[in-house]
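Listed next: structures, encoded as structure tokens.
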Structure 1
Amino acid sequence: MNPVSCPAVLISAPASGQGKTLITAALARAWCNQGLRVQAFKCGPDFLDPMILATATGRPVYNLDFTMCGEADCEAQLYHAAQNADLIIVEGVMGLYDGTPSSADIAQRFNLPVVLTIDAGGMAQTFGALASGLIGYRPELIGAGVLANKVGSEGHAKLLRDSLPQHLSWFGALAKDGKLSLPERHLGLFRANEIIDLEEKIESAAKALSDSSTLPLPPSVTFEAPAQTKLPALLAGKTIAIARDEAFCFIYQANLDYLADMGATLEFFSPLHDHALPEADAYWLPGGYPELHLEAISQNSAMRDALHAAFFANKPILAECGGMMALSESIDGHPTFGLLPGHSQIHQRLQGLGSLKAELPQGTLGTHTFHYGSFETTLNPIASAATRFGKAENIYRHGSIHASFLHFYFASNPEAAAKLFLGGTA
């Protein structure tokens, strides 16, 4: 395969809380409104920001993370996007140089030009110095431009724009306006479906950027063809049923792609609202917010019975994070589906964070953990993965169930992922 070129940009900031997600969504929508096919990505393993970006672009959003996804997967995802889009936009994670890998690392690896978004409240000419210093801190970075957030007036915006050095383009400004912000909770932003006026927020922000500046296209980037690998059809003829509703919603699009590419037929169900399971060879309960829906879970005795029947039929079940907590006996004292011996609890302080590799009997998988929950159980773990903070995340097997607070990224090792759904036939 030959290299392919496509305009591309990475949106970053000096720190978290600068408004990256809404601004990335607004830029994506503004370019979509010009008739361009825009493909969005998110640096890091986040689930929530991609939901916002998918609303802005009308396309599934993919993650770029060297630890969880692997560098080869990131290369393949970007190459595929460049073949099927007119423009690629990547939302960074935290501040430009924060984390391992940082947004700057990813930008440098793939020659992605960087647009900075800066909260300009309480700032004037220092805006230009901050932008220049952030880009200049690593000379290898390509600085595309700067965008101002929370601007007080047109005069304020002019001060900010005039402070920029000539090599950084002005990408516009958003006014300080409560209507141009996104609500948050303990795991980050609200889910896109929960923000009633999300479409209005994105469209309003996109119009504001288009009105405040002649929005330039980012430079074109050449993406090298990845090494070709043939994916084995390990799941041919298998049906995998996946929990997907407001309580179980943390699903990487790449995971769905890889299951389908390995031959699986995918079905979806709601543990909150459905009273029966789809007929399937295996089941997957991903993470989400079961703690916000404890009454619905505890009252859905038909779903509890259906899950128990699948378990006693020895159907493979993968339960990640919130999925594991929902399969335990209780969350915060409220009865749940009761398939895993042990009790779950939500804490005020963060209990796990980071991208890491998990060594399972099936093979090594890239994973991500970010949760406020704990799980007290008599089960012995079949494996543990230590975070960089020293705390271990355990992986349990109970009958046909694999369960952990970890979210698994199937593309990091498709064969190992397939074995989780094949049970005794693996």
Structure 2
Amino acid sequence: MLSEWLGRDGAARLESSDISVTTCPACGYHVSALFYDGGAQPLATLGWPQSEAEARAMPKLPLRFVRCLDCGHVFNAAFDYMRVPYGDQPNRMFNRGLRWSAFLERVRSEMLERLPSRPVVVEIGHGEGLFLEALAAARPEGRYIGFDPHGATESTHPGVSFRRALFRPESHMAEWKPDLLISRHVLEHLSDPLGFVQSLSFAASLAGLHPLLYIEVPCIDRVFETGRTEDFYYEHNSHFTTESFSRMVARSFTSVDALDHGYDGEVVYAFLRLKGRLEHLQHARSAKGFAETARASRRVLMLELADLHLSGKRVAFWGGTGKCAAFLQAHGVDAARFPLVVDSDPGKAGSHVPGTGQRIEFRDVLRQTLVDVIIVPSQWRARDIAEEAAHCRIRYEQLLIPHRGRLVDFFSGDHPYKLAQGPPAHQDKKELTHPPAGEAPLCERIL
């Protein structure tokens, strides 16, 4: 048994309270185990209290770090990005240590080896802008653009410009056509780093580009060797291992040019080529086409319903909850113009249609209340409803269903909901308004 195995050989025995269903921000897996419960602590890097009293009074936020059971990623399951006030104080990173400076110089050299002579480079989250400015100084013929809503605003280098704004992949990728995108020590702060990288990949594909992407994040591989816990504070939601970083990269539709470590293994980084996938573009275009068609269909159906009301015909909608209620709500089928809504389920009678408010009646009300038109929003149920109406001797002139943005006659219209069983598609609806000879109406047999 798995539960028995987990308790053998000195391994910690898992309790049900240790396991939670929480989506991993690195790989998307949904089951995790409690890793480190740090209680509640104030912000560690963005609070900047100006007095001892202010420091002691800082709000405390939960540190409940869990580990993904699939890729090993560690993240704060209680993290709320809105609780981190990036706009109030800068997120300062010390960049002037000798060994750290040597690492940065190495990274810049690796970037320059991969860049053309006049590159376009975009840094997402440029902070103070020092890294981007150093890169521009080494290759001044290029253009260097930094995006950071809370970063530096001015640069002394003529080729560097800073924008206090978020990088919007869907628009900025096509606008700037970068040769290189840089994201250094940003992903660990995000709620969904995997989604962020995937959005870059899709935006590049949408723009017909294949830029290089450099990602750099802290690496916690040593945490498991040393047992240290000081890495875990609120502002850092995600803590990448080499495995979880590699898994995120693999799920981001990129090709890996290089993946390595720096600063004695405390940092993991990768040079990636954004590729995207053709089916993503196909799905996106299909989705947009459906959305445009749905908007147009909604307008036409609303006009047809308005014309039906103005014609003076008595109308009943068959179906008052679920998909039928969604149709009534979406198309403005208000109770003033269309008060009659019936349902085959007597248990729904007496309740009301969500949003539009009509009282739902049991379908037998149509045996006493004559109507001209019955509309069945759930097209796939129309044959059952037509046969049910026939067995119950419910009479009407027309049975309509919505199909391809129009109201279509169920019996004579062109639609895919005519089944092989039962009366053929060309049979007149009036032949369905009577039960078989010698047989009691279905509604009477049910009741």
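Quick rundown of the values:
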{"read-out": "For 6.3 (distance in nm of label points 7 Å out along Cα→Cβ at positions 263 and 335, calculated) the corresponding structure among 1, 2", "value": "2"}
{"read-out": "Origin of the derived value 3.0 (distance in nm of label points 7 Å out along Cα→Cβ at positions 231 and 247; candidates 1, 2)", "value": "1"}
{"read-out": "Answer label among 1, 2 for the case where relative contact order in percent (Cα under 8 Å, 6 or more apart), calculated from the coordinates, equals 10", "value": "2"}
{"read-out": "Which of 1, 2 yields 20.1 [mean count of other Cβ atoms within 10 Å over residues 63-70, calculated]", "value": "2"}
{"read-out": "Origin of the value 40, 23, 19, where semi-axes √(5λ) of the Cα gyration tensor in Å was derived from one of 1, 2", "value": "1"}
{"read-out": "Which entry (1, 2) yields the derived value 11.0 for mean count of other Cβ atoms within 10 Å over residues 15-22", "value": "2"}
{"read-out": "Entry that produces 27.5 once mean count of other Cβ atoms within 10 Å over residues 23-30 is calculated, selected from 1, 2", "value": "1"}
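Every read-out reported here was derived from the displayed coordinates using simple, explicitly stated rules and does not represent laboratory data. Given the structure is predicted, the values throughout are model-derived calculations rather than measurements. Cβ atoms are built from the backbone, for glycine too; each structure is taken alone.
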